[in-house]
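Heads up, there are several structures right after this.
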Structure P
Amino acid sequence: MSGQVWIPSAVGDLGAIFEGANASAERGDVPAARAAFEQVMSARHPDVSPKAAYNLGIVLSGAGDKAGARAAFQWAADSGHWEMAPMAAVNLGGILRDMGDVAGAKAAFERAIGSGHPEMAPRAAFNVGTMLVRAGDQQGARTAWDWGGRSNHPRYAPLCVASLGVLLADQGDAAGARVAYQWAIDTGEPESVPFASYNLGVLLNEQGDLAGARAAYQRAVDGASDEYAAKAGYNLGLLLVKQGDEAAARTAYQRCLATGDSEFAPQAAYELGYLYDKQGDLARAREAYQQALDFGRSKIFAAAAYELAAMLNKAGDAVGAVAAYRQAEESGHSDLAPKAANQLGWLLPKQGDRAGAIAAFRRAAASGHAVAPKAAFELAYMLKQEGDFAAARVAYQQAIDTGDDETAPHAAFELGEMLATQHDVSGARAAFQSAIDSGTGVAPKAAYHLGNVLADHGAIPGARAAYQQAVDSGHQEWGPAAAERLAGLGT
């Protein structure tokens, strides 16, 4: 169909039908609009019919009918209309891209580029380059963006060159990237300046040019794009902290926070909380950490909750600390959730909630995290205080089974003592022996107590051996105590 000259057929007043279709579309009556636009298309008028096809594509796309929109845009693109064909080709490329048809989208965008249309061709060059770089075709993207840059379009030329700069940086051509960024910045184009400035800041920061990076980031922060103000503000804050200018860093973080960006604003709030906490300004630190939490489950959520809890606990606000630790635990963060559960185990008894503390220690003990051994130990201790010796024995054994160099031997000793009071000689002996075999500082004490258990139950040879181990350890307390008990056993 491309290039064909169509002779309008007699279907009445096409203009009126076309306007009626537009009115139906504005009312949201998609079926009526579609019927009217298709009636105009069927007339094959060289000007009005392609416009109807294009408008139908817009209507169907908005209604979620991608297949219908694709067909309508294809019809308009094939019409050869000087304006509608390239406009439809760009929209067709977008739909095919969204449908995963990269080859089809590329063909549609390249068709728009080939039209030479002063607006659509540069736009298509930018879009196809963006699509191709995501698809891994860096050379194709480079070709498209290079063409777009040479188009001198006031918007898309700078965007293409700035995008080319990112590609060059990724390919290791820092000098070429820097030239591209600066060219885009020098155009003054409102969208390209913050985009290029942010990426220039990243490049200069990586090269160690902190002064240049600071200026580039600031330019992006001051630009018209909230997206790049957020990215640049956060990165500028990090850079300024590195330079020791925390006052300016706070200003940069506040600018980022003001954008409301879902990714960088909560991170900026977290960093603000840290800076205020460091200064001892607990009120502002608390407000900043809370702002980070108010964004919802961002990647910084757990860290903000945990740091807020630690700060409040240090300040004596146990109620606030418990609430924040609960948020950190409920986040499910692989590192901070178990830590928060462990902290809850320590804090809740101070509020009279021993059952809650036991439950918290139990969760931390079952987490497999580095805090699990100590949590299991504390859980066992609390259960023992509650008189639940069977559950305490399980928890002590859980701590022992972790093999933790510090906690496991102490858990073995405490289990031995508990079982000894219950006259479980076999269990106590096994637990004390585990502590002795650890070779840690608790071994002499465990040997002494094992000697006591065996002596009290008439197992004198075993008691002598245990006491001798304590003596041989040279421990200043348990060695002499064991020697005295050993002497009392006689020969």
Structure Q
Amino acid sequence: MSFRTRFWGKIGVQAKNGADANFKKLPALAPAPPVKMVPLEKAWGIPGSTMMIADELPSSVLPMSEKVTQAVLHALLRVLPNTEQKTRWDKDTATAHLNDIFDGADKVTLWQDWATDEAWARTFVQGPCAGDLHREGDAWVVDASLFGGVSHKPGVANLGVKVAVAIDENGTRPLWIQRHDGTRVTPQDGNWGGARIIASAAMQNYVGMVRHVLNLHYIAAQGMSVFVHNHLPWEHPIHRLLWPHVAGTLRVNWTASRNFVGPHTLGVQNYAFSWEGWQQLVPAGWKLFRWEEYDIPEVFKKRGTDELIQKGLYPYGEDALLIWGCIEKYVADYLDQYYADDAALAADKTLQSGLLAMDAVLPQPIRGATKAELTRVLTRFIHMVSVEHKLVSGIAYEFFTHPYFFPTTAREGRTAEEAVPYREEAEQNLMFRLAIASEAWRMLEDWTYVCLDDKGKDAMRRFHASLRAAGKEIEARNTKRKVPFPHLHPDGLETSVAV
């Protein structure tokens, strides 16, 4: 292994270990200070949305020591990248080197048959691409054609693709990949290897940039964090309900807004799009965002995937729906402790005015005029920052580190070897992911100290009991699945999008 590869890996691992150390203890309970917000256009120079992001955060949210640490780390990350394109890793060497960097953690061999088309197609039912699966005719499709009109970096293949797979009792298998020009490539075609790498890069960019960064961090989590910090008093029961689920969000988004999105920053270095492409993509994604696309029971019906769930062929959907039920029951139970009926909720002027105030910074309004409506809003949010974030961040991390499976960029080529990123780009992606990744606080840790009173504590304890029961159900399901899917087990779910 080259000195450069090992050096990148060591720095990345050290950065990740340092970030993990910040979350070893549950955060201290203290009043959340108001946060000054600035328009996205001022912060990033991207017009086309009303999104606001945090400006200077108070020390109780972002200590000066962490600001200094982040500044040093990201300065180093900007100095280290080597854009000189020299070599490509063959698959076996890349696997060996990456496993060495991960110190035998076997991240890149989580599924031993990743190289097969069957395992690749399986990521659309139990991997990071499963969040957008929907029926189109006789096929099941994930669509990243949004990228077709977005400016890419020079030499990078256009990622405006759609992928179709077949799903039945015999397993999953790819049917076709539709390129940005409308042509389709099938597994029988001679250029399938190159097309699959390009489609994999499209999936990584869609999951990473649209589902994860924009929809989850900067719309949902950022919006609800501002709602809690700036519009709900410390002693408000909804503040205390949401506190574990917004913890860390403003901090990580503050860091990202300075080091991840912008000209010559990490995001532009590591993903397929030029800075001009980011300026096109953010307002386009903002315009397309719909809260109802995260209402799990209804969206599965709309997409047709409820049929797969009933047949036991969509592990992500099955387990996501199970956890949704636990969260929904918890939120309804919690609201019952503090609001006798809809009239009492409507009379909470602080809550209602806070929701109205968020209209100015969200692509779609959120309302809570009735207990049922507020239950849906809060269930959706908690599910997004736990289950959805696990999909597009935690599960994705297992897949998006290997250039032959889901690279950040791809070149035009008939074979996988011709299409994969250069080794220097693959190294940079790995180091970048290690450096920004860490685990947040666990959902099943004891959060009762957050609660306003015993009523809230008892509701939270009942929630934890239902999650533990859901964990046993997932364990039972995995004994029957062809390939186990442990990723949404409550033991591994986190409370928020902290990092």
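Rule-based calculations on the coordinates, nothing more; no lab input. Computed from a prediction, not measured in an experiment: that's the story for all the values here. Cβ atoms are built from the backbone, for glycine too; each structure is taken alone.
State the single structure among P, Q that was used to calculate mean count of other Cβ atoms within 10 Å over residues 176-183, giving 16.2. Let's see the in-between values first.
Numbers: P: 20.5; Q: 16.2.
The correct label is Q.
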Give the label, chosen from P, Q, of the structure having the highest value of relative contact order in percent (Cα under 8 Å, 6 or more apart). Q
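In terms of FRET efficiency 1/(1 + (r/R0)^6) of positions 160 and 240 (r between Cβ atoms, R0 = 30 Å, to 0.05), which of structures P, Q is highest?
For this comparison of FRET efficiency 1/(1 + (r/R0)^6) of positions 160 and 240 (r between Cβ atoms, R0 = 30 Å, to 0.05), the top structure is P.
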If helix-only ellipticity at 222 nm (-39500 (n - 2.57) for each DSSP H run of 4 or more, over all residues; to 500) is calculated for P, Q, the one returning -14500 is structure Q
Where is mean count of other Cβ atoms within 10 Å over residues 152-159 largest, in which of P, Q? P
If you work out FRET efficiency 1/(1 + (r/R0)^6) of positions 168 and 400 (r between Cβ atoms, R0 = 30 Å, to 0.05) for P, Q, which one comes out largest? Q
Comparing P, Q on volume of the Cα convex hull per residue in Å³, the highest sits with P
Where is percent of Cα pairs over 18 Å apart, for residues 144-271 alone largest, in which of P, Q? Q
